[in-house]
Structures are given as C-alpha cells and as structure tokens.
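What follows is a set of structures to go through.
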Structure I
Amino acid sequence: MEALYTAVATANGREGRAVTSDGLLDVSLALPPALGGDGKGTNPEQLFAAGYAACFSSALAAVGRSAKIDTGEISITAEVGIGKDDTGFALTVTLRAELPPHLESETGRKLVEEAHQLCPYSKATRGNVPVSLVVE
C-alpha cells in the first residue's frame, strides 16, 4: 500500500505529552484514576476512541453513499477499555452507532457491519482486539 497521508506524533509516556508534527495536537497525558493516576490529562485510550469513532463515522457515511442510502446525521461513540489478559494489557472496543429513525432497522445494521469491513481502524484491530457493534 502506498500511503496517501501519514500522521506523525511523538509521545514520551503515559504521563507526559503527545504532540503531532504539525503542532495541531498537543496534549498532556496522564493515567486515568482507574489505573492509579490523577486523570489530569488525556490518555491513549481516549485518543484511540476519538480516532476510531471519527474514522468509523466516515466509513459508515461512505458505505451509505455507495449504496445510495442517505444516512443523515449519524453519531459513533467508541468505548475503548483496557485491562489485563494472559499476556499483559489488552484492549477491547464497543462501537455504538446512533442512527436516525429511518435507519433503525436491518438496513442500518447492515450498513454498520459493512462500515466495519471498510474502516481502517476496524481492519487494524481485526483479529487483535475484540470489537462489538451496537446499533442504537
């Protein structure tokens, strides 16, 4: 694959900073209280959730356009959990798709499943991170 765009970010640990090469993202990082931190900064799970939600929303709109279905206003909420498994720490993801009333049917569910096949974040997690799809 030839990359059409490459994002570059540098971080110095879970309790430090994360900065993109263009300076548009510059955030303090902190462990959440659930992991023993003070929570006075964002964390990698929040950043991953935001990126995944944005990407999945775009994938869902693209699938709708391809099928000539007006998706209208959609909202994706990504819940990224971190915990321990038998190899150390691991992630889990739940994607909640809030669809307009005209898509609250099998059509909406089908579009969400197709978006899960198209979304680059879904492709990257497939086989590595359990992802649950919820249509609301």
Structure II
Amino acid sequence: MIVGIGIDVVLVTRFKHQLRKAPALRERLFVPAERELNERSLAARFAAKEAVAKALGAPAGMNWQHCWIEMDAAGAPHVKITDTVAQVAEDLGINRWHLSLSHDGDVATAIVIAERLNDDEGAGPQLRLVD
C-alpha cells in the first residue's frame, strides 16, 4: 500500500549559487559520501531528500543527514535512512522506497514513493535503515 508520494524540483544554477554563497550548507545538508559530488548531482539529491520529507508528510524535527541517496552497482538510486527520518518512516509503517532522479538542462527532479508492505509481500529486504 502506498503511504506517501513526494516530488521536488530544484533549479541547478540557483542551488549552485546557494552552495557557493553558504559553504556550510553542503555539510548541513549532505552526508560525507555525498559532499564530494558535483553540484548538479547534489541538486538532485537535495530534491530527493525534499521528496522523502513530502512523502512522510513533512514532519518537523527531521535531520537532513538522516536521509541520503546511494547508487547501487547498476547505477540505480536508493533512499537510505536512519535516526529521525527512520523513526517517522517506522511510525508510518513504511518499509519500501521507490526513487527516481532526473536532470534536464537547469532542472533536477526527484520523485519518491513510500510503501508499507506486509511480510508476505517481500517487505523485509527492501527496507534500507542504517544503524
């Protein structure tokens, strides 16, 4: 069952400007593994984090670094969560995430679908919580 859907769009040039204007923003928004990525990729990951928050109902108190995006061996993006974000997801029963990232010109977009699956639907291995 779908629990939430989130979508976000980021203008890459505006995002680059913000990162350059406030260098500490990179550390506040992104985990160490993400920080070394180019600004276009960071814009898409920021859109993904925003989309995750929207899929969760945008509750207060979530930490930006408790959600990040990793690519698997085939290059597909996956949502990773821990701590404050994982707690909200657990409270909502979310145990599977679907994520799509896209870039076109000066626009980076992300869409997230948060699902709650029963054990017999294969929920277990899809949950991506990190201790």
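Values in this text are rule-based calculations from the coordinates and carry no lab data. All values derive from a computational prediction rather than experimental measurement. Cβ atoms are built from the backbone, for glycine too; each structure is taken alone.
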When you work out percent of Cα pairs over 14 Å apart, for residues 5-60 alone for each of the structures I, II, which one comes out largest?
I
Quick one: relative contact order in percent (Cα under 8 Å, 6 or more apart) came out at 34 when computed from one of I, II, so which one is it?
II
Matching 2.3 (distance in nm of label points 7 Å out along Cα→Cβ at positions 53 and 69, computed) against labels I, II points to structure I
Computed 14.8 for mean count of other Cβ atoms within 10 Å over residues 37-44 - originating structure among I, II
I
Have a look at I, II and say which one yields 2.2 for distance in nm of label points 7 Å out along Cα→Cβ at positions 21 and 45, as calculated.
II
For 29, 18, 14 (semi-axes √(5λ) of the Cα gyration tensor in Å, calculated) the corresponding structure among I, II:
I
